[in-house]
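Listed after this line are the structures, all set down as structure tokens.
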Structure 1
Amino acid sequence: MTRTVGNSNAIALDTISLAIGIYGAYDILYSGRVLPDHLVDAGHWQFLTNLSLAYSLVVFALGLVAHLTRSQYLFRLKNNLHPIALALEAVVAVVYWPLRLFFLKLLVKDPSKVLIPMLTDLSIHLMPVSSLLIDYLAFMPSWTITRSTAFGACGILSTGYWFWLHHLIDFENGGEYPYAFLNHPSLYARIVIFGIVGLTGFSSYLLMSNVYVWVVGKQRED
């Protein structure tokens, strides 16, 4: 497959991904969905899902404009931002779906509450990681980011998310973390959890890098 700027199939993928992602973002942010009382003050941007989706939409938009205009600069910029997007969305998918399907009490405080519609759920929790992975394996050159840079970026993002939550959430007045499994009484346990989240992102980078070599290498041999 063509891994250069101007690919019509990549244009189609970016267009569809943008449309689905914007639908999901609109439904979550602007359709009047009310957060539970213990989360309402911190707002929608406390959720890693929403932060990751916003970043991924930027990557999809850059890819679309790059391919439409055949801009090598935008294509390189999008490709440099892409590995962080895929790592973030991999964390979202790896953490969310097992808890959503099997351990709902670790995800939400009150599992009896009606969750978001399945179409929206798939739009924000599955589409981004799927589209980013397809884009990487089918339409992109290999990542140029080094392992040490990727490891550092995952550590910075995990730490940054910690401080972002502490900036948004008023714990002294009943505020809680957006995901139930983070509400552990032990500070050290929470630090370990955030560390595991960061390592999950880095592990996804390593895995996707190897998958690229396996898949693209096989295609080239064919």
Structure 2
Amino acid sequence: MNDFIHFIKKPTYSESCKQINWKMFFLLFFASVIVISPMVFVIKMAVDIWGFSYKKPQMSCLKLLFLAAIYAPIVEELFFRSLLVFKKSNIISYLSICFLLGIWFFYNGSYQSILNLSAVVVAVALALVFYNQSKEFVVKRYPIVFYFSSIVFGLVHIFNYQGVTFHNFIFSILLVLPQLTLGVVLGYIRVSYGLAYSILFHFLCNLPGVIVVYFISC
């Protein structure tokens, strides 16, 4: 746990992953559960006071389970954390994932998502063109890059809620405190042990919600 605390105080860039420490892995998992669980009451307070409401996905139960258990852990980790190790191979893989995501969005008629994704693709493509300068920035400003990815990961989950406006946006951040917290832990696992383990960790964190959805809605 000391290694985790030391890392989050000042994240440092590294391209070499350690051998997985399962004791540390599950210690972080249970610590995350303990820290995040009370945040449910904060979310409920935000919902009650500012009138937010959760968007119920308009899809079949089977598709919802697939998205939560398989799609989200894999795609979100690739999208938000693969470039925390800034290598050309990772950038090319990232752009490939964006292409597949674009097909998914087009198939589902999510044209606004395609526009948003296009902006990301342009930015990442430019980072590939100016690779040396981009990597120098990432390495020198790594704490900023690391926490930026964690914050963006958390904030995109605000779109899971209705009733968010310009005037109450600052309070809507309370809704995604679990994701903001989890983003830091997942980032540490990705950098320390590799992307496959952050995907596994993400899956385990989503699993309780998947089980609840299965028994309530399916």
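Each reported figure results from applying straightforward, stated rules to the coordinates on display, with no laboratory input. Remember, predicted model here, so these are calculated numbers, not experimental data. Cβ atoms are built from the backbone, for glycine too; each structure is taken alone.
If relative contact order in percent (Cα under 8 Å, 6 or more apart) is computed to be 38, which of 1, 2 is the source?
Source structure for this number: 2.
From which structure (1, 2) was Rg and Dmax of the Cα atoms in Å, for residues 40-127 alone calculated, if the value obtained is 16.3, 47?
2
If we compute distance in nm of label points 7 Å out along Cα→Cβ at positions 160 and 176 for structures 1, 2, which one ends up with the highest value?
1
Quick check on the output: 0.95 is FRET efficiency 1/(1 + (r/R0)^6) of positions 48 and 152 (r between Cβ atoms, R0 = 30 Å, to 0.05), derived from one of 1, 2. Which one produced it?
1
Tell me which of 1, 2 gives 5.6 when you compute distance in nm of label points 7 Å out along Cα→Cβ at positions 112 and 144.
Matching structure: 1.
If distance in nm of label points 7 Å out along Cα→Cβ at positions 56 and 184 is computed to be 2.6, which of 1, 2 is the source?
Only structure 1 yields this read-out.
Rg and Dmax of the Cα atoms in Å computed as 18.3, 62: which structure among 1, 2?
Source structure for this number: 1.
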